[in-house]
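Novice: Listed after this line are the structures, all set down as C-alpha cells.
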Structure P
C-alpha cells in the first residue's frame, strides 16, 4: 500500500482525526513557531471526540523545542518501529509533555505519512 501524506497547519491542543481505520505511521515532522516548547501527541481513536487532551493517554508523544516567535524550529521523526493505530490516527499539540491541554501560542505545522 502506498503511503498517504497528511499535512495540517493548525496544530494546537484540539484533538484532530487524520485518518479513520487501521494504519501505521513511520515518519512525521513538526514545525514550531511558538516561544513555547511543544509536544506532538498521537492517540489511537476512532474520532477526535474520543480523545480528551490532557486526560486521554497518548500512544506516543514527541518533543519540539521553542522558537523565537518569528522563525520555525522543526523536528523530523523516524520511528524505528512504526506507530500502529487500530481505530484511527488522532493527534494534538500541547506545551505539556503529560496531563496538560494548553495550546502553544502559535499553531504548529504537522506532517506525516501513513499506510
Structure Q
C-alpha cells in the first residue's frame, strides 16, 4: 500500500547539503521526484535510514523568473542501491521533510502545481 500523503512530481533539481557530523563532505544529491512532504533523490553515497540533514533545493523553471531556494530539514526513510544507474545516482534516497518553513512550503507547492 502506498503511504504517500502528497502527489509527487518528476523534477530534476540540484540539492545543496550542509555538511554535518553524519553527512560525508562528498555527498551529492539531485531529485528524481519531489512533493511538499519529501523527495526521492539520486545519491553518489549510501546513507543509513534516519540520517538527518539540512538541504537547500533550488527551484528553477516553471513559472519562475528567478531561481528560488527552499530550505528543509530532512530524514532518510530508506536507501536502495540501483546498480544500473550512473555513479552520481547509484543510490536512491527516500527523504521525508521534517521541517519546512510554511512560506517555503507554499512556494514549493505553487512551483509543483505549475509543472
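Where a number appears in this text, it was derived from the coordinates with a stated rule and is not lab data. Just so it is clear, the structure is predicted and the values come from calculations on it, not from any experiment.
Novice: Work out which structure the value 48 belongs to, where relative contact order in percent (Cα under 8 Å, 6 or more apart) was derived from one of P, Q. Kindly include the intermediate steps, with their values, before the conclusion.
Specialist: Details: P: 48; Q: 26.
The value was obtained from structure P.
Novice: For the read-out helix-only ellipticity at 222 nm (-39500 (n - 2.57) for each DSSP H run of 4 or more, over all residues; to 500), a value of 0 was computed from one structure; give its label from P, Q. Don't jump to the answer; show the numbers that get you there.
Specialist: On the way: P: 0; Q: -3500.
Structure of origin is P.
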